[in-house]
1. Comparing structures P, Q by relative contact order in percent (Cα under 8 Å, 6 or more apart), which one has the largest value?
2. Given a value of 8.7 for mean projected area of the Cα convex hull in nm², calculated from one of P, Q, which structure does it belong to?
3. To test your reading of the models, identify which of P, Q gives 11.2 for mean count of other Cβ atoms within 10 Å over residues 36-43 when calculated.
Structure P
Amino acid sequence: MFRLELHQLLYAYTGFCLAIVLIAACLHNMRRSHREHLALRHLLKCGLCAFEFRDTSGTELPRCPRCGALVNRDRISRL
C-alpha cells in the first residue's frame, strides 16, 4: 500500500471526480449529436419556397408538398 498525505488525497479525489464528470459530459455530447444527426437525416428544404419537410421515400428528387417543385437531397446545416 502507498501512503498519501491529506492534501494529496484531496487532489486525487477531486481529480477522480472531475474525470468522471468529464467522461459523462463527453458521452452525453456524443449521444446528443448522434440523435440530432438521425433527426435531420430525412429532412429536406425546398429551394423555391424554403419549406422544410421530411421525406423517407427513396426517390432521388422528391416533390415539395407545398409548391410541388423538385427538391435536391442536400444536407441541411443547423448552426
Structure Q
Amino acid sequence: MPRIATVIYPKDVETILTYANVFNGARVVEAGTGSGASTISIADLIGPKGHLYTYDVREDMSELAKKNADLYSLQHHLQSR
C-alpha cells in the first residue's frame, strides 16, 4: 500500500481493534487517518451498519487514504466475485 508515514501492521491492528471493542455496527472515531490501512480494517470490521469518523490534520495524508481506500474497495470487489 502506498504510504507516507509508518503503517500499523495487520497483527497490531487486530490487537488494537480487539482491545478497543470495535464490532460490527459500531461507531468509531479515528484520530490520524494516515495512509488509511487502519481505516480500511476498521471499516471492514464495523460493516455497513457501523459508522467511521476519521480525521487527519495533513491534507496529503487524507488524499492518500482516499486513494488507498478506493484501490482496496476495487480490489475487494473484484475478489468477492
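Laboratory data are not the source of any read-out in this text; all were calculated from the coordinates shown. For clarity, every value in this text was computed on a predicted model and none was experimentally measured. Cβ atoms are built from the backbone, for glycine too; each structure is taken alone.
1. Q
2. On the way: P: 8.7; Q: 5.3.
The structure behind it is P.
3. Structure P accounts for this read-out.
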